[in-house]
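Only the coordinates and a few stated rules stand behind these numbers; no lab work does. Just so it is clear, the model here is predicted, and its values are computed rather than measured. Cβ atoms are built from the backbone, for glycine too; each structure is taken alone.
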Structure I
């Protein structure tokens, strides 16, 4: 992919490429690369965000239901980004709050 970058991808471009790669790695398991099925979402959460769900494995289903905005029992890329954006925002809030105290 780096051939389209004059001086190589920026850190932000690499992050976007990583998000795409992670989503597609998990979404392609059932042959439909456009969304994560319930099982694919569970595998994603377990392998990529396992430390967040260790104490409460049932949280995976609750999170999936909350971010599935169109209630189709699948997580599309925008819903996936909403999840990651929410997690990033929560981490940012924690870091900035901790830095002030």
Structure II
């Protein structure tokens, strides 16, 4: 169930972030991504606490990405990591490049 839920969210032409709304790192990630010129419908924040199997979702994210923590940021089918990884990509100029590669920029 958790695997199917996660797999159906991750798409080659979308940015998907698995979050918990109360997590400060998730909030920072949401703020950062909302400032970027991403096409409407190409950015999705998935609140895993709204699901009954939150723990199983995190277990599957760990299998998939090597980490169980949120946020888990997927640019297309690639997980780039969490909040600090996203900030690092932005600071070194690679974030917009990656977003452009999957065609989500306006």
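Computing log10 I(q)/I(0) by the Debye sum over Cα atoms at q = 0.10 Å⁻¹ across structures I, II gives -0.24 for structure II. In terms of distance in nm of label points 7 Å out along Cα→Cβ at positions 24 and 48, the structure with the greatest value among I, II is II.
When you work out distance in nm of label points 7 Å out along Cα→Cβ at positions 40 and 64 for each of the structures I, II, which one comes out largest?
Details: I: 1.2; II: 2.7.
Of structures I, II, the maximum of distance in nm of label points 7 Å out along Cα→Cβ at positions 40 and 64 occurs in II.
When relative contact order in percent (Cα under 8 Å, 6 or more apart) is compared over structures I, II, which one is greatest?
On the way: I: 20; II: 36.
Answer by largest value of relative contact order in percent (Cα under 8 Å, 6 or more apart): II.
Given -20500 as the derived value for helix-only ellipticity at 222 nm (-39500 (n - 2.57) for each DSSP H run of 4 or more, over all residues; to 500), which of the supplied structures I, II does it correspond to? Please report the intermediate quantities before stating the final value.
Values: I: -20500; II: -13000.
Derived from I, not from the others.
Here distance in nm of label points 7 Å out along Cα→Cβ at positions 32 and 88 was calculated and came to 2.7; which of the structures I, II was it taken from? Answer for the origin of the read-out: I.
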